[in-house]
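Take a look at the structures listed below.
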Structure I
Amino acid sequence: MFAMQSLPFSFRHHALLCHSYWRLCYCCLLYSCLCVLCCLLFASHSQAQTNPPNVDWAKVHTTTMTAINELYNLRFAEAEQKCNEVIGMAPGEPRGHFFKAMTYFYRYRIMQNKADYQRFLQLVQNTISVSENILKINPNDSKALFYIGGGYGYRGLIRAFGPAEERTKNLMQAIWDGKKGYDYLNDAVKADPNNADAQMGFGLFNCLISSAPAFIKPAIKLAGFTTDRNLGMKQLENAAANGVYTRPEAAYWLSTFYAEQEETSPRALWHLKNLIGQFPANNWYRITTAQIYLNTLRKPDEAIPFLQTVMTQATDKNAQARAILLTGAASLYKLNFPEAVQWLQKCVALGTDSGAVRNALYLQGLISELEGNRTQATQYYQKSLPYKASEDLLKTPLTADQALLRRISLGFRGSEYPTVIRLADELLKKQQLNADVRGRALFLSARSFAEQSDHTQAEQRLLQTVALQPEEDKSLLPAAYYRLGASQAKLGKKNEAKQNLERALSFKDYDEEDALRRSVNRELARLNKQ
């Protein structure tokens, strides 16, 4: 539905704010999936015994659609009011109960108010109970299967990403709730495999689980999840093209998955811009669009118009805070530290979103550290706790070499390619660099050459990279072999390119492994067509 960038969502770039954002988007990802599945069920007319006689199902449907529209536009009070009307008309039918619960789910995701978290847990149990009543009469009722699957799935998600003090103790319960929801959704799809809306939810679950962060995959395997990402993407595309109720939701989640990789990001932007046109009041679509320009495409200047619209038009202070924070990040990636600090200070002064404030304080600390002011950096890090990146830098300050590498990484994110190459050359002149720092400097400078279509220089530096033996940077070598193969393909060295791409596939158990493998396989497919 929308991405609330405060918290969880995984991106991967050296403990920057984007890491926390995309990890959030990933969570958002996990929760919004189930909403979709359930939308299709408005049209189903099976009744529980507690419904009054002569229910006007057409009115129930249209009122539910109004509630959904209000929810997409983030008008929570209006959405809840419409859900109450649905419950009044059909109390033994799950749709009103489900979307009323989801109102508090989304409120909590944006505002992080624990009262909304508790209210969601209370209301989602109503959805589960009503669905169970229906399934006692008809175990194959697809509507009830979808809603109960959604209820358990969202309950698992909110437990996994709920208040910080409860996450660890709730993790296994969250996973088992997710597994129970997954099984119900599977049954619902089996009940109606040709319904594009029905495919939406299960397809999304397929994609979400296959994209889970590495730290949680062992628990997912223990729970018995088995998924097929390619099938999930096909199901989502089918829903986006042919679904009745789930087209917007399918389009949003397709944009999220396409945004994971640079080569598929244009498709993500296409979906998001359509959604902005359909739901102009939902500024989180604009924020997600800006994040893709910033974090995936490395085009800060193209992110700014979307962020300016949010800052000037949004009434949601949390959305404004995110837009201000991302504007500061854009300046940071352009290596304009004074301008970045001004934006980050505005974010802190607004003070409405604790996640945004922590990110802004952390980034101010990082800037201070990169400028050599460790005392000031420490003060910012302490203020931003319990932000994980700040905890790490409080324990272990950046060395001079690491600070220069961090500056190089920031510049690469801002497409400052000549500056990246110059700073990397400066760093690489040092004789005592450890393999991790040297390798990452070579890699980023090689990618900068490749972005400027100098694949000869890129190849030379990547050959040096793969000759190293990094100690901690497990993702460096597979990424370097992939980029080496891609540059050699551009140079017409088909055999060498194929060998190095296949070498990239030989590595396992590193961050972003699934995404890199998809990129490598796409490159191999292109080579094989030549």
Structure II
Amino acid sequence: MAQAVKELWPETKLTIGPSIEDGFYYDFDKKEPFTDEDLANIEKKMAEIVGKNEKFTRQELTKPQAQALFKKLNESYKLELIDAIPDEKVSIYKTGENFVDLCRGPHIGSTGEVKAFKLLSVAGSYWHGIETNPILQRIYGTCFESQKELDEYLKDLEERKLRDHRKLGPQLELFDIYQEEAGPGLVFYLPKGALVRKIIEDYEKEEHLKRGYQLVVTPHIMQAELWKTSGHWDYYRENMYTFKIDEKEFVLKPMNCPGHMLIYKSKVRSYRDLPLRFFELGTVYRHEKAGVMHGLLRVRGFTQDDAHIFCLPSQVETEIKSVVEFVFTTMKVFGFDKMSIELSTRPAKSIGSDEDWKLATDALENSLKALGLAYEINEGDGAFYGPKIDIKLKDALKRSWQCATVQCDFSLPKRFKLTYVDVDGSEKQPIMLHRVLLGSVERFTACLTEHYMGDFPLWLAPEQVRVIPIKEDVAPYGREIKNFLLAAGIRAEIDSRNETLNKRIRQAELEKVPYVLVVGLREAEAKTVTVRKRHVKEQINLSASDFIEKLKEEITKKAA
């Protein structure tokens, strides 16, 4: 692709072009923006290069030799990349008459081995991801062993577009981001979306209370000294919003854990009190760069279903296993039954002793082994204060979503001087587990929306039933049915607009309402309703009471 771009626009400068999970991209510095027509021309040129079956030739150069070469080619970004390489030698690849690129390799033997490919889109990016650096143009593409595999992938991409929560959210009046007026990365829940969120949160609160968690609420702003104690000031400051009040520096909280530790310290704790489980649906704020925000998946303000468990050393593995089982149970209720697990170890930038890190990592790994769960090691991707288990769910399109995590932390209890009185009267330090089940409510809402394509199961649907009177003279009976449903705890609306019956039914289908009740003179006289269930052609006639009983049974099952 880069060779094709250089042949078409020789003045374009090359930057980086890595492979990614679903294909590849290359960032270019080009004055004029790439158009759809340009992408078609690049693909045509790529096909020509493939047809020539040009060999890839690898060559090793000393850094001075490589710098001289790319300086001659006027590739300033490559010079910067060469400077950052610690090795004495670097490798380049040549193909065609004069195309050369800096690359570690390995490569396939020749361009003719490329079978099926497609350029997908163009997006803006910053050099090194830093907003003050030049804005580049990123071309995304993908390739497969066969045209059949490519066609299947492109079909899957079309399905993803239909499920995109950024389109479905506003379309179904669930949520939106008013970037121009309010700013990027700030979510507004519309009435229907706020109702879905309430259902999710109510379920979570109920389930946590059943499992012995205690609900807490902490402030949105806290003094900077607290974050210096926790280590976030040193390890996370670039993602924190800070400001001054009465000459003192404050932080808009990016995490809930320091607040939970203050609550722990509010009284003397005994070994008999442990494990102590604090749960909070806590809204946090993080300074995400403009280029990385993406719908509800990456935002600046979001709510975590956050809990911190303070426990004895002998309780750690039991608590970790309980959390993992809680995650699996919760995901199944929301319609996800396929998950993968990663164990993330100590990063280069971290706090705490080697001994504590080993104890924490062993506790997580032993718990997974005891549960008989398969997992992969993700080296160096733990939190700065402790290792973690990440549980990724798979949606209807088999895409992975990072949601749940449990982290084992010996360091922060030590920094905050948390203690409990042990059986012998001595003071000991508890171990703290950080954990979320859904992750952020925003991210999970986006995941649910795409998984179900906005077609939520009955128990999650913001509007469960829509009543449609055939004519105006039966509208009073329609309102009577609606009120009967509301009194029974069913979320119902009525559509008695002066529109055709088919148009109103179609509107309910577009808004993905699970049940439509059509009522006419016959239903009013018999005190019944004609029931239309989404995706089902057959209609049935029931009494309102029987219909409510049927609905309640379906809601209780929480069937997907």
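We did not get these values from a lab; they are worked out from the coordinates using the rules stated. Keep in mind that what you see is a predicted model, and the values were worked out from it rather than measured. Cβ atoms are built from the backbone, for glycine too; each structure is taken alone.
Work out which structure the value -11000 belongs to, where helix-only ellipticity at 222 nm (-39500 (n - 2.57) for each DSSP H run of 4 or more, over all residues; to 500) was derived from one of I, II.
Considering all the candidates, the number was obtained from II.
If you rank structures I, II by FRET efficiency 1/(1 + (r/R0)^6) of positions 104 and 288 (r between Cβ atoms, R0 = 35 Å, to 0.05), which sits at the top with the largest value?
I
With distance in nm of label points 7 Å out along Cα→Cβ at positions 440 and 520 computed per structure, which member of I, II shows the largest figure?
II
Where does the value 47, 39, 21 come from, among I, II, when semi-axes √(5λ) of the Cα gyration tensor in Å is the thing being computed?
Matching structure: II.
For structures I, II, which has the highest computed value of FRET efficiency 1/(1 + (r/R0)^6) of positions 424 and 480 (r between Cβ atoms, R0 = 30 Å, to 0.05)?
Max of FRET efficiency 1/(1 + (r/R0)^6) of positions 424 and 480 (r between Cβ atoms, R0 = 30 Å, to 0.05): I.
For mean count of other Cβ atoms within 10 Å over residues 184-191, the calculated result is 16.9, so let me know which of I, II that is.
Value 16.9 for mean count of other Cβ atoms within 10 Å over residues 184-191 corresponds to II out of I, II.
A value of 2.5 was computed for distance in nm of label points 7 Å out along Cα→Cβ at positions 336 and 464; which of I, II is the source structure?
The read-out comes from structure II.
0.35 is what came out when FRET efficiency 1/(1 + (r/R0)^6) of positions 192 and 384 (r between Cβ atoms, R0 = 35 Å, to 0.05) was calculated for one structure; which of I, II is it?
Label of the originating structure: II.
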